[in-house]
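The following blocks contain the structures, represented as structure tokens.
Every number here is computed from the coordinates shown, using simple stated rules; none is lab data. Everything numeric in this text was worked out from a predicted model, so none of it was measured. Cβ atoms are built from the backbone, for glycine too; each structure is taken alone.
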Structure P
Amino acid sequence: MKLLTRFNLIFLVVFGIGTALAIWLAGIFLQNDAKQRVLEQAKLMMESTLATRQYTTEQIKPLLEKVQKHDAVFLPQTVPAYSATQVFAYLHGRNPDYSYKEATLNPTNPVDRASDWEADIVNTFRNDPTRKEIISERATPTGQSLFLAHPLHVTSAACLECHSTPDKAPAAMIRQYGSDNGFGWKPGEIIGAQIVSVPASVPIEIAKRAQRELALYLVAVALLGLLILDGVLIATVIRPVAKLSRAADEISHGNLDVEDLPVKGKDEISMLAMSFNRMQRSLGRAMKMLEGDDGPAA
């Protein structure tokens, strides 16, 4: 096996092992990074719903309350939870992987009632009021799901206008939803949780896509590096050694008139060429001395 071929095989084996290890480690890093980016986007979406709730409470509700009382109808646009959910529906149109729910233990609208796993989250917040966030995964019929949850507190008196007792709630709301649910809320109470969910496959797919791109870049860099190293190896090792081999072969066949090998620099190859030239000259002188000794006597 030629030296260049052997070098290429060694390089490919070493680089292959190193690349496989690098891609594996990069996969772990990229998956964690993708998960973090997905969570950051979920947090931004949740902040937008909080801003929507505040905007509805402070600006929209005061404007619509007069219309609501005058027409004796219930306008859901005055409810912060409704506004937040509607705004997220628009976000969902552009980010279909994300879903949002204001899961409530005792909601006015049955649509907002917490499921079993959502109720567990709400109760976790209620049992530990200092906890501000839950990030976790859960199994769903379609696979693992990543979710971000924040507690929902009764933070304003406006909430209690509709949720303290049925007699204080708008008559139009009672006609629409009844008087059995959504009452008894207390100031500062944790009554639910904002939950943004996204399939765990989303960050995994983002990480896999980045990992594939990284693998392609590494292979491209490896091939380019191999070509460059081959060129350097040919110029600095293969060609000088090949000349040395040919010269040695000529001498072994009795041809002592071989030209001196070029010596450039003071590296190991140059020192070997210098030693070979010196050996060749010494061998030539020795052969001439032997030929003189073997000649006829004067």
Structure Q
Amino acid sequence: MSASIERAIRSGTAGQDGVATRAQLVAAGVSRRTIERRVASGELVSLSTSVVGLPDFHDRDRQRMRAALLAVDGSVLGFDTAGRLHGLPLRSATSRSRVHLVVPHGWHHRQDGVRVHQTRKLSPIDRSSVTGLGVTTPARTLVDLAAQTPTDRFRWLTEFAIKEGIVSASALRACIAQFDRSARPGVARAFETVESLFDEPVGRSELERRFALVVASAGLDDVVEQFQPPWYDGVRGIVDFAVPAQRIVIEVDGRRWHSLTQDMDSDRRRDRLAAMHGWVVIRFTWDEVVHRSSEVGSDITTLVARRSQAAA
């Protein structure tokens, strides 16, 4: 291979995991005839009708993913492939042996080791990127996987994704809401799983531990954990956290999505009791503590400062 052609091919594949479309190589100065000669000699590998790659690239799995994305405009990696990239513990052997590509409806693509999924709905909010590869978002990935995953396993995957911070409850709920549950396979299963899962409480100790880290990071030395308020009578309940000097109660809510009616009623009674004693109550959800911790710390700091100024 001449030095000029080699430079052109390396330039055309640079930043693309050792692959390029034939059109990209032509634009870089490599003739179509030269491309085909290099494919025939093994100096390039034909990955699809429109994409070729360097045979010595160190990560062939990633190379196949990139080749699939380059072959179809507007496509993203999805299903098992996106799940694996997002960190979901998928057990299927095909999750590694096959690339799953989500393409706009009407597109057809043939590539060894690639399974194509056509879709009529793939909005910008369903797209994300992992290490430079276009993928469906964690929420969309889970909704897509629901159709091909047994109910118990899907429930476990969803719970894992929530606990590990891979997806938030609000993002998953919003993704499900895009689809007609009766028309799209798996959406009903995803909806039912989310409904049942988010009614269960998150472990209090874990949520409180995470909140304590937020407090420490924000430098809020006056926050007291498991505080006994002045109105505590052994029945009304100890609050999760408080800033006694500024009469602030902080509650962290482990109910991931829906709160039970009796729990909501109890919370409101506790809030009214605090207000009657001149205290203000603020509440933070699991999603806020885990996914927007800096905002949580900032809100508490601002409230403490304003209460302090008002008391001065």
Structure R
Amino acid sequence: MKTLFCFIFALLCFSVSLMAQVPEGTSSELVLLNVKTGEEKSILKEKRHFEAPNWSRDGKYLLINAAGFLVKIDLEGNNLGKIFPEKVSTINNDHGLSFDGKTLVFSKNEKGLGSRIYVMPLAGGEAKLITPNYPSYWHGISPDGKTLVYCAMRDKQWDIYAVPTSGGKEIRLTDAEGLDDGPEYSYDGKWIYFNSHRTGRMQSYRMKPDGSGTEQLTNDDLDNWFPHPSPDNKSAVIISYLEDQKGSHPFGKDVKLRLLDVETKEMKDLTPVFYGGQGTINVHSWSPDGDWIAYVRYHK
């Protein structure tokens, strides 16, 4: 039974591109949201499926996943083309940039293997395989650029692992029952934020970089995924499903974005309820100044 449970997670729960499950005719809308004023800017709306925006570290453009390629979009919504399509292809939603903006990290779906993690210079060069073991889904990099953290299934258990960005031996950071996912470093490097189903309901947590000192951040009746810490280290943006998804992260559900005060644990709604889920805000998408986030909402 436990083995079956793990494989269900492998198919349904993770930050992979699930375009086959997206209804025909669905539109995608790329939105910039000011977390301080509530102002929204809809910069791109198309009748195709795209997902998981990153904000560049210089604040000038966004990266989205579209049909397994990374596509560069400027802040006016103009398509600036694919990023190294001969090397960055068949990717899933787990991609992003180092804090200095020089390194691109991405998880690539490989036939017969599943997802593995690669790094390459953003200026161009060779993509280097970091996790020979699979499946491995990247989510965070340390501020000094030396360590990657990711979700991986090993011995039929999904946990959070760390590995040197240059490659090497992976270190297991969590061992709780149930899915642990979405690990992401705070800007000061003191915490790794993540979500976990260890209580039987998806909630957000943080722990120290060595895996100790775990602190639960949310504890309500919503399913709280992917806490993305802010540049000032005071808050985190979370995507919350209104209904219990039984540990999965599906597309096409009622969700909203909320802002968590990481010290007081108070939550503030950033959006009304909208049609989203998988692909909305899988990866870090804060603007460098900490005023804006980027996300995708969908339309039937």
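Descriptive notes on the structure:
- Comparison across structures P, Q, R (criterion: distance in nm of label points 7 Å out along Cα→Cβ at positions 52 and 228) gives the highest value for Q.
- Here helix-only ellipticity at 222 nm (-39500 (n - 2.57) for each DSSP H run of 4 or more, over all residues; to 500) was derived from just one of the structures P, Q, R, and that gives -1000; the source is R.
- Winner on distance in nm of label points 7 Å out along Cα→Cβ at positions 164 and 196 once structures P, Q, R are ranked, highest first: P
- Each of the structures P, Q, R was assessed by mean projected area of the Cα convex hull in nm²; the largest value belongs to P.
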